[in-house]
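Asks: Next up: the structures, one after another.
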Structure P
Amino acid sequence: MRQRPGYILEADPVRVDLMEFERLAKEGRRLLDVGAPHEAATALTRALALWRGPALAGATDLLTNAERPQLEEARLATLEDRIDADLAAGRHAELSSELTGLVALNPWRERLRGQLMLALYRSGRQAEAMTSYQELRRLLADDLSIDPSNDLQELFMRVLAADPALNPPPAADEASARPAVVTAVRPAQLPPDVADFTGRSHEITYLSTILQRCGSNSSITGCVISGMAGVGKTALAVHVAHLCQDSYPDGQLYVDLRGLSSPAVTPFDALGGMLQSLGVDGAAIPPNLDERVKLYRSRLIRQRVLVVLDNAFSEEQVRPLLPTGRGCGVLVTGRARLAALEGVPLLDLAVLDPCEAMTMLGRIVGADRMRSELEKAGRIVELCGYLPLSIRIAGARLATKPHWKLAQLARLLDVQHRRLDELRIADTNVRASLLQSYQGLSSPVRRAFHLLALPDVSHFALWTAAVVLDAKVAEARSLVEQLVDARLLDSVPTSGEMSAQYHFHDLVRAFALERAAMEEPPRERRAALTRVTGVSLWPNWVGVPCT
């Protein structure tokens, strides 16, 4: 029919492909919105079947240039709706190959990319889903210097975290029979508790209170336990962790960070092991630290998991491993005072008091044996410096030699330059434990460690250290404080106008004198003693042979 300025064609809408396509596409979207994915997929498939090649094929350029782009966009949007319907209907397995081809033809189309990621993830191909996202991220960064949309980034994080909400819907015949079940991995990695754990009642109460409050309004998420070698940091942390297991029903993670070993465990490697313990497939663990941290925290965000990080070296090593979920708790042990960790207060662990030390020795060697030589037992724990590790070794030696009197071991320990030789059994010895702290010192600090142990005094002031070291007070302070930080020297609380005081633990001093004899020339040792006394008292204060 002619109608100025041209002609108009009147036809039944059912006989015009475009009108029928639009009707079916609209009906498919409505069915998808009301939760009828199977019916929606049928309607949308019928709509797409009306397409036979490119839109307006054979028409004039003027018409195709004006109309083809919006028609092709309508087709692609309807195709994406049909894929959504198929995904909702649980047809992810057969969609993966189709979506791979569509993404190759439309690499910039984020909705298709997200559908491919979801189909791959639901098909048990989590690593390939993440790889597809990374391909788009690199493409956008290289060509446009932009990131993927927020929706796609959120989908990526949910794939990383294995969000149960992404799991495929149950099959139609199963949906009414039973709900979908998501199997969670519950790690239980705590080392065995110490059967004869002794003392530390105040510390146990303090730590248990912190761990039981995690998940409440408290901003504290755990505690750092620091102290010298052999003081029982790990034993205390493991003991408290066992006591608080019921407060963390989603499991317990344990990592030995080997902070003073070479090489120490990096946060990157630690996270790899922890993610696998939380059920992440090895192929799906991200290849860089930042993404591992994000995945780790995403896995724990709604769980109650206790994390024990043993033998930590620095805040930088620990910080990426701290869970951010308010229901999680953390215990960190280390010789260094890691005081810069936010929300993780510091507990400085001292040696046992004499009563606790006697109780510990008695539990190892037997009450009857102790009762017959109480005085010698007291002397043994005193010569062990009330240090749990040395007391345990001494007790174990007595347990393996039931024919020994306690007096015999006390006599052996009373010889200072042989004491560390006696405090060893099997693969456990005090010297090796102290050596780990020593090996991390610089040469100037090692020299200070040697020389400051030479005077046989219970305490010394900073000015004394400056004289012994032949250094200015500021330099001496720096060296002394590095020894304090390494837990090879203790600072003594002072009051009033008293200057700072320092002292060596008896076993640490015995170790320092050994190293001095091995590494410092006799002339240097003699000169250090002469400077502090004004007269040569060599070798009266040295405690080791001068040759």
Structure Q
Amino acid sequence: MIIAADRVGKHLEDRWVLSDVSFVVKRGERVGLVGPNGSGKTTLLRLLAGEIAPDRGTVFLAKGARIGYLEQVPQADPGATVMDVLRSPFAELIDLERKMEELANRMADATLDEKQMEQILNRYQACQEEFEKRGGYEMEARIRRVVRGLRLPEDVPDRPFADLSGGEKTKVGLAQVLLSEPDLLLLDEPTNHLDLSALEWLEELLSQWRGAVVVVSHDRYFLDRVVNRIIDLEDGRSTLYQGNYSHFVREKEQRLLAEFQAYREQQKKIKKMEEAIKRLREWANRSNPPSAGLHRRASSMEKALKRMEMLKRPVLERKKMALNFGGQERSGEIVFRLEDIYKHYGREPVLRGANLVVRSGERVAVVGKNGAGKSTLLRLLTGEIAPDRGEVYVGPSVKAGYLSQQGWEGDPDMTVLEAFREEVPLDAGTARQILARFLFYGHSVFRKIRDLSGGERMRLRLAQLMHREVNALILDEPTNHLDIDSREVLEEALRDFRGTILAVSHDRYFLNQLFAPVYWLENGILTRFEGNYDEARRKRGEW
């Protein structure tokens, strides 16, 4: 055992976020922590990391076990460079290296006698042996290896950590945690902002991790490839499942159906007992004199009913975002076409002779590394930017709806209700009814855009898109910031959409569910592969 939770509860603000959480994590186990947004996943990670204490129950950590914790938004000391952060797991080795330098400088002192020189030399050799034993000479190579695996730009190590983008901070924080080689890795959304190659590198590394891993992620493909157990958080309680995410989905469905059947059978039994008690009392009262024996039988049965452990009705379907794209008017045969497109930013070519054709009714995905030019390609199709060379064609009857990575790019001081009504001209009452279907209830419609999370902004933009007459959708990382339930709702809506879809995504589960063909963007060139993402990888010789 590395860590365990025993009936842990945590009260935040006005509710018990966690009420009854128990599990054990052993060495070699890779545990996925799943549950709806707000179910307490991050709170549980912070409890395991020792950042906060439980209000009831206990967290046990094995003696001497070291924890590495990656927050959703990694932090660093003010003024720290990226290299300072990356070298922080090696603080003791760096101190040893500094001592060796000091001793080497002292040995250069010509005034030392033979005995003093021997003492300093012995101390130097002892430090050197310890430095070598603990991997000091591999320290820089290990840092470079992790930086390369996460595809960090070459200039990043010299930059101030505070100047990095959110995605770069996540990568550096992940590198720092991995370099510390803890017994237990606690990772909160480590896949955010990673491109496909970095995701695959991380999956390979975690699959071979000798310690234990507890990871929160909405990336179902990642969970399928990495974890061998699932902890499902729901209503403050934890349920443990063996296997990966797909196995968990099947097992949970079967468990809920079995629980619902048991609940129904108990309700039938309770109804029969209540009817029997009522009949016995009626018979007892009709007797002359009233029958004490029948009354005793009724009382005995009533006590048995009170002693019965009542089963809670299982929730088979929780509240989810409601999504159904309208506007099914058919476009022409060719919806989008790029012919021999070139696009530069400064002197750097992003697209070099790119060609793409999307026909009516197709669901086409574009994949590639971060920075390969995928978003540039979509912005060319929406007319935001123009190519340096080549032709961009959009069919004359195409009514396209565009969803950017940010989900919302308008005035951040607008409220949710104002932003929705600006795009969809409806009265306030009707607009609020629609927004409730996207999980904006009550006073939340008056929150400002700037105060919304990434997932809430994405839900708002989807609400707007749903009420536009579109026959083509252009989606740039549409599953970013959405929890698993919302991703599944989006997939179902896109599956029912009879128009054309062109999407950029690194969500491989999402890609495999919906999209074929796949265009791979690499070195400015688009290559078309028939079939879904996994089939494209096989054809590229990656499997």
Structure R
Amino acid sequence: MHTLFRGGRVFTATGSFAEAVLVRDGVIVAVGSESDLVRQAPAHETVDLEDGLLMPGVTDAHIHPVQAGLEHAKCDLSEIYGLDEYLTAIRTYADGCDKEWIDGGGWDMSAFPGGLPHRSQLDFLDRPAYLIQRDHHAAWVNTRALERAGITRDTPDPADGRIERDADGSPSGVLHEGAMDLVGLLTPRPTTDDMDTALVTAQRHLFSLGITGWQDAIVGSYAGSDDQLPTYISAAGAGRLKARVVGALWWDRTRGADQIASLIERRAMAEGLDRFSAGSVKIMQDGITENFTAAVLEPYCLCGGTGLSYIDPGKLREYVAELDANGFQVHFHAIGERAVREALDSFEGTSPDNRHHIAHLQIIEPSDVPRFAALGVTANLQPLWATHHAQMDELTLPYLGEERSAWQYPFADLERSGARFCAGSDWPVSNADPIQGMHVAVNRTEPGGSVHAGYPTAGIPFLPGQRLSLTTAMTAYTAGSAWINRSPAGVIEQGRPADLVVLDRDPFGLPEAEIWTAKVRLTFVDGEAVYQR
């Protein structure tokens, strides 16, 4: 039996709109006017769009679902804001469990003076505490945790991180980047069942947001996290994984090219699976601006220093060249303008056929903008971050300076230069909802309902000259990200899988300031409803 989607507008992600879509056996068989499609299939079931929008399923090109599922089962601070709220939630969680550790995360740096909580604020707990910051680049720990790890004023900083210290040199309770592992690796490890439940729970949540595929941006062990590869392989083999997923295998920055052989073996473990492959490699080249670990060209204002390049740029070129020669896609984390340049430099001479991409791209020195198109490198956007909020206004802008601040999230400049886009959320770092991301890409303001929406400057567009059209933003989240994943979905046209999303209203017909109000009503994978509101 055919299924006819009608009664609204269809965004095809091919540069055009349509009136209706006809599906059979999980495949799109026709796109066009309702009358034409009815003639093709007089007998059909109907999905009424109710004046909403039918769009392709979203592919999130940079996300951490298993980690998100694990964290939301722990002490979850991601949906609240402020020290008092955090302490109330932590106390409630601790009172309700008998776990050896209090672990979880989601706290926001901007909720603390200078972006830094303190161990003493958690010392009311009778157990060690390890709480990961929302961006996953720092951890907040208490004195018991520091003692358990043997961290004192005499403990040196690791090469890829920093122990925040009080004036007397004693550890303050914040561990940045690689220093997180000093405590994180001591926390209880999730079981196989925990990991599987986390993936299934995350998939259910993502389906409710219209996300039918993704690239997991860290498949491996990092900062106390556990290897998700067995979880994905098991779920795909058993049919629990319904989404179309690529795993980006973690590049261990403490090692060199010797690990490529093991990456090839790990990629092979996923061969032949219908819903999962592991042909991408994730390289984290720097940290974040707020703790001054993002790699920048000129010193940070007020505090000095130029951040961290986790991999020597000369060696980076060698590693990327070898990964490219072995057919891997390379997926970079690059926040600062030096890290972006180092990533672009490493792609010189590589094959565009491997669909390399750089995620985050907070700061790009203007002369590097046209290099994305010239090198065939995709810009992987996380639009939700490109707004005025406390973290931006209080912890970033003062330390970047006026000129460099104006280089942030230059989406429109990238588009004008001919760059290809994909897009993602970095969930659980930020909200996974792609409609909110599209809202920010178009408006450069906080969407309504955001925990930051009440910030005094949240409604002032952040660098408004870098806005994108809704068509460009939605295409990045659909066709662009599906292309990065080599997914057959992401576009509504004949012969494609019927991975489709019905929105309750047409955001193209709304005032731009109301794009965020559109919600997912139905999500389909291969023509099967996997979510209904």
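Nothing in this text is a laboratory measurement; each read-out follows from the coordinates by a stated rule. Being a predicted model, the structure only gives us computed values, none of them experimental. Cβ atoms are built from the backbone, for glycine too; each structure is taken alone.
Asks: Taking distance in nm of label points 7 Å out along Cα→Cβ at positions 145 and 473 for each of P, Q, R, which is largest?
Replies: Structure P comes out on top.
Asks: Could I ask something else about it? Consider the structures P, Q, R: one of them gives 2.2 for distance in nm of label points 7 Å out along Cα→Cβ at positions 169 and 201 as calculated from the coordinates. Say which.
Replies: Q
Asks: Quick check: 247 is what I get for volume of the Cα convex hull per residue in Å³, calculated from one of P, Q, R. Which structure matches? Could you put the intermediate results ahead of the total?
Replies: Values: P: 247; Q: 227; R: 142.
Only one of P, Q, R returns 247 for volume of the Cα convex hull per residue in Å³, namely P.
Asks: Can you spot which of P, Q, R the value -16000 was calculated from, given it is helix-only ellipticity at 222 nm (-39500 (n - 2.57) for each DSSP H run of 4 or more, over all residues; to 500)?
Replies: P
Asks: Kindly point out which one of P, Q, R the value 1.41 was derived from, the read-out being Rg/Rh (Cα atoms, Kirkwood Rh), for residues 113-304 alone. Please report the intermediate quantities before stating the final value.
Replies: Details: P: 1.06; Q: 1.41; R: 1.01.
Comparing all candidates, it corresponds to Q.
Asks: Have a look at P, Q, R and say which one yields 15 for relative contact order in percent (Cα under 8 Å, 6 or more apart), as calculated.
Replies: Computed on structure Q.
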